[in-house]
1. For mean count of other Cβ atoms within 10 Å over residues 225-232, which of 1, 2 scores largest?
2. Using percent of Cα pairs over 42 Å apart for the comparison, can you identify which of 1, 2 gives the largest number?
3. Rank structures 1, 2 by distance in nm of label points 7 Å out along Cα→Cβ at positions 545 and 569 and report only the one at the top, that is, the highest.
4. Which of the displayed structures (1, 2) returns the greatest value of distance in nm of label points 7 Å out along Cα→Cβ at positions 561 and 745 on calculation?
5. Can you tell which of 1, 2 yields -13500 when helix-only ellipticity at 222 nm (-39500 (n - 2.57) for each DSSP H run of 4 or more, over all residues; to 500) is derived from it?
6. The value 0.10 for FRET efficiency 1/(1 + (r/R0)^6) of positions 201 and 449 (r between Cβ atoms, R0 = 41 Å, to 0.05) was derived from one model only; which of 1, 2 is it?
7. FRET efficiency 1/(1 + (r/R0)^6) of positions 57 and 713 (r between Cβ atoms, R0 = 35 Å, to 0.05) was computed and gave 0.05; which structure, 1, 2, did it come from?
8. Starting from the value 13.0: which structure in 1, 2 was mean count of other Cβ atoms within 10 Å over residues 49-56 calculated from?
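Any read-out appearing in this document is the output of simple, stated calculations on the displayed coordinates, not a laboratory observation. For clarity, every value in this text was computed on a predicted model and none was experimentally measured. Cβ atoms are built from the backbone, for glycine too; each structure is taken alone.
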Structure 1
Amino acid sequence: MRRIEKAAVIGSGVMGAAIAAHLANVGISTYLLDIVPRSLTPEEEAKGLTLDHPAVRNRLATQAKARLLKAKPAPLYDPADVERITPGNLEDHLHWLGEVDWIIEAVVENLDIKRQVLAKVDEHRRPDSIVSTNTSGISIHAMAEGRSDSFRQHFLGTHFFNPPRYLKLLEIIPHRDTRPEIVAFMRDFGERVLGKGVVLCKDTVNFVANRIGVYGLQVTVQEMLRAGLGPDEVDSITGPLMGRPKSATFRTLDVVGLDTYVNVARNVAANVDDPAEREAFAVPAFIEEMVKRGWIGEKAGQGFYKKEKGEILALDIATMTYRPRRKWKAPSMDAAKAAKDLPTRLRTLVYADDAAGRFAWNVLKKVLLYAAAKIPEIADDLHTVDNAMKWGFGWELGPFETWDAIGVARSVERMKAEGEAIPEWVEAMLAAGHKTFYAREEGRRAFYVLEGKYRGIEEKPEVINLAALKEQGRVIRQNSGASLIDLGDGVACLEFHSPNNAIGGDILQMTHIAIDEVERNFEGLVIGNQGKNFSVGANVALMLFEAQEENWDELDWMVREFQRATQRIKFAKKPVVAAPFGMTLGGGAEFCLPAAGIEAAAETYMGLVETGVGVIPAGGGCKELLLRYLEAVPEGADVDLQPLVNAVFETIALAKVSSSAKEAKKRRFLREADGITVNGDHLLAAAKRRVLELAARGYVPPQPRRIRVVGESGYAVLKLGALAMRESGHISDHDLKIAEKLAHVLAGGRVPAGTEVPESYLLDLEREAFLSLLGEPKTQQRMQHLLATGRPLRN
């Protein structure tokens, strides 16, 4: 059975190093190779090194490895993973290629240079090793020409999107000699081990995502010039309002780098036959000028945007100077913002008869028509194109999902009226009475194919789709904030679906219902959902309202209910497994900590962040994190607990959030036995398996325990640390007040050191401290500021 246990990446630039980092993330030992420098740096000369010294010869790859520890966003799940990367060079270490299972070429985007590197690879590789190129658009076939039969059969394109850790898309591009079993293996490996959304592409210029995505950027730039708008005005419409990332158009270009963007556009223009398509990819003169001046975006400190004296300025294209940003305002934009969902938002916008509506329509129609015209040239089906754009460019809906959202027949009628040519297969689909690109066939979501019928989307056993289960009638109970869904095989799922998955009374109520139902009729429960984030915490707006109204009895009841829900999770008779992903903050973390097990997505950002809004965790978070740290202490052992309590105090007081699930283990939000799933699409299935494993082992719930606390003397130590931070100016007076309340809880209140207290006692302390802080004006100011701006206030 083929496995990839060791790899080599050739080229230690931004992409090569980041790919090596992600391989290290998933446990693959990786060689990182680059060319040998031909001159010494001043530092090397000062040390008396020569060009023959290994430190000099390996310098490029060694420096790239070091940069990984400082890069933002972090390319590594855990800084310790960097030790899986071994730097080397392309003269002394080519023999290493004979040790590895996969060789990835990631050198400069130049066919001749790539061919030279691949010739060396062919000479030194193992006959059965896989070789791939990370090109963003150069012909795979052209690179394979002249190589050995074995090389060509094991060679393909694997195009990662930058940054590889975070962007889901992996384009796999075979050429005509690639063995089918190699393609199948890499598809499975990319999805299962690397955690990617894999798209199979044809060997055409710039493949799928960049072909469509860069076309979309080009037409947006061209439409901006025609409309006489600025990049900041355009970005106010081409971002979330149209289902695109917050970076919209021009912030995206700044992040990508205008030099990279220009190279991709030129590559298409140079390799297509259609004059109209060549013209569409022609780089505007003002962008050529920006590149000439070095204004290539974020890595140069300026591009379409520039930060100056704390203010972000936007480029005025007419004068090539920077000015304060301005937003485009239009009635259609206001109406779209008020829409309940993205399809409604898009229809409201593109069919509006104002300047913003016409701009959005002119850009969108061109992208939709171009995507349709490129099938089957760049991909065999529309579903492939949709996935590529969602996974590679962060679109909420792919082009054909977007077309369905605005109405295919209605939009095509308007396109025709405006003189646009409609691709024949789209005309044929409508003529045959098919009104949408996606439909339901035999209970499955299906997409239209060129043969004139619908094909069901492949259902994979490792992927559970909650929306599909709900459509199949698998909902057991539901309310406005949560649903209980039957996952099959005796496992139920408690799904949050409130705004931002914030935890309020409806979710607490459904938690009790879920556990009652599971204890009667199921093997266990998964707590998980498929929103943008697991949960951003408790409902701050509701708490603030009740505090301002001084409804203290109501607030006391709410906190007790929250605690009762989390303790039901902990002491349930059947195993409960939490499946966090993305932001898992405050109350969201408190719902995970008491679970019998956690199966976390690799990209889980977990933390008890309540101090940021002026309170402390009160749903059991203080108690549970304290217990996590104390678990390492053998029962009855005479161990100083203060260092452990100090660590808990620091984590909560400073609102520390893990940068990954691996780091969450270090912070003890996760236990060592808890699982990590790299592919988020596989998370619920993995959590379900964990429930069944616990049930099969005869799960027995824990018993409430007594906890040895550090008491008054421990409280004094914690308070002393907080006072030192206040004296040094690191925290405010209100921060100090919060820290003192937190210290009181974690120390176990005013009791002698070594006292054993029940879990319920710490819950009482949490609740009292929380309610006390909630009455503070400065806490309420923090809450108001967070709700108004989305940012914490340090007052």
Structure 2
Amino acid sequence: MKIKTFFFWLTFSLCCMSFWTEGKAQQQSQNRWRTLLSYYRTVAIADTDTRVFGVSEGGGLYSVSKSDSEDIRYYDRTTGLSESDIHRIGYDKASQTLVIYYRSGNIDLLTPSGVSNLPAIRDNTRLMNKTLARMCFGNGRIYLAGGFGIMVIDPDKMVVLGTYQQGKNVIDLALIGENKLWAFCEGKLIEGVETDNLQDPYYWKEINLPLKSKEQVLGLAVAAGNPILHLEGGRLVRYILETNKADTIVSPLLPEKQYIHSIASSPHGYIAKGEGQAYIFRQDKEDYKILQTEWAEDFGWYSSAEQIWLAMGMDGIAKIRPTEETPKVERLGINMSNTPSDDKYFYSTFSQGRYFSVSGGRGSYRFGIPFSLKIYDGHKWTNFSQKEVEEVSDATSVAVDPKNPGHYFVSTHGEGLIEFKDNQYYKTHDGSNSPIRSAKNLGAGYYRVGSLCYDRYGNLWMTQNEVAEQVVLMLDADGNWQTPQYTQIRPDNAHGHMVAVGGDIHWLAIYHENTGVYVFDASPKLGGKGGEAVYYSTLSDRNGKAIPASSFHCMTLDRGGVLWLGSDAGICSIHSPSGAIKRPPVASRPIAGEEPNLYYVLDNVSVRAIVVDRLNHKWIGTLGNGLFLMNEDCTEILRQYKTTNSPILSDNIATLSLDENNGILYIGTDKGLMSLSTGGETASDEVLEKIYAWPNPLRPEQPDMITIEGLKAGCNVKIINTQGRLLFEENTIDDRLLWNARNADGSRVDSGIYHILVYDPETKAKTKLSVAVIK
């Protein structure tokens, strides 16, 4: 009886432990990766029975409860979505399915039970145009039409039933009755009956409408079973199927000269959007309601005939009641300001507890990207845009005063240098009030400043591009301009990163047109007159072989004083970089493998960002290959995160910045910003107590793998059995470790309790936890 009782309580305890660890593991996985997208502007919308879903300008998805506007949820790759760049959404009420269509052509179907993925359009390499034009719902099916043709989906089985007009550009689609499809495709209005084999183009018949004009069809809708056509001239035409007649919808329905931009169909009617207002047509009414919608980006009218939901851009989400005599816009009042203002990341830095990033860029000329400075303290976002800094665009770098965290500067490729004081916009420095000169003497709009870098004395260094002289400028710690002369530094089109490498020596990369780097003496003893400077068109290894780099995209100094450079050819390092002012530097490319099969690590990988963690490991962001974690000398790849094996938003990484206090890595991609917990926080007994392992228990049917989460980089981990025999030992490189729960001979360990001992040699902190294995 005692034995039975013991096993009952053991089983009960293991079940409780399993539920707790599985739930905590899912939460921890989401906390490890965080998506930090912009939700400033809502541009697409779909309403379900209980929630309203909105899509941000950058393609992020969120929802708000219809009954509680403070109940806001966010959806991204960490919560199961396939991608992040959402184009359109729609809702099928019958199957309770939210259709998510990405710009890539990928499709997610979100239901109460989870997310299903249909990548057929995205993965079809023969389809050149994957733009979506229309979603339709009916007959127990979901219909998608666009540049790829027509796709029919069964939402219950989550499968593609068929594709029609494949590869042809379908401008719009409408469901007529129970089994007819009308489509406007390649200049023709065509009809298909679903009882026929519509995958065969033969069964699609052209419709010749009784219209006097030859206007093309721009859009389709359905009202009371009859097609509504939006024609090229901006007018609406109703086609009566029973009588085979078409008539223009005129007064009293619509003012005769009102130009219609687009129409949106719904199970409850359709909406015609005109100049600054929309006209709402209900299925059960012949008249219409006028709605002033100057700011409405999209309409959602899926779940109920009683409410239409509006995507209101900067104003978020609103609703109207079409049954009212004069519908009024009711804003939900949700606050989306505590997000970044956009999803563009060109340059970033982390300074004194805050993350700073600018949207912008530069080429041979200008990109015209509106000014945006985004600042994040881990809880709150502060955004500066063209509202605060008018008529400024193309920001290129940001630097924070090391003596005053509320004082920082942003360089621009056209408007000069922007200064902020007390965390507010203070001044624009350009040709009117500083030594900054315009490129090629072209005046306003050509004050091209970049490469901001503070030295150890609190002086701010920068470059200006395509000027006749004074390429390098310095704003000293007292706010006085200095104009040192470096005749060896040429007026290139654009300069890249500048790094102070020690001994008052700075390295400066050339960003555009020319190649190579400058090394110059920035010593304050020169009194602002300028000193020695050297130009290296290429960097060479100890055998005199040039590094095959056409451009150096990034530079950073590691904890040992080694300078690391990232280029389109991979990475290289310079030991004693300050010595390059006197003699040519010797570049080293990391080599791995064994003789005779040696190879360069990250060879021909385009490296765009490098940061160094407290273990002197290198985190490397690339163009097209995701994120790498490398060992100290970059001869070993410790981790690689890509969209195929992690929640990372994109494999194209533009910027990296690391908060060394807590080990949070900020990853700026072409799809937006993410953060990753790297385990860089200093370990203590209290911090180590948060470590846990899952699954716990490890059951017989589960793979032989236990994940230990919440670790700190640099800890020693040992796993022993109850007799004290050592089964596993390893030092951590980030915040997680995997144990395969196997003996030395490859078999699973016996059923029982196993102890995990964690020790940090730096702080002497330690902890112990246990896991159960059932063989």
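1. 2
2. Across 1, 2, percent of Cα pairs over 42 Å apart peaks for 2.
3. Structure 1 comes out on top.
4. Numbers: 1: 2.0; 2: 5.4.
Largest value of distance in nm of label points 7 Å out along Cα→Cβ at positions 561 and 745: 2.
5. 1
6. Details: 1: 1.00; 2: 0.10.
Only structure 2 yields this read-out.
7. 1
8. So the calculation was done on 1.
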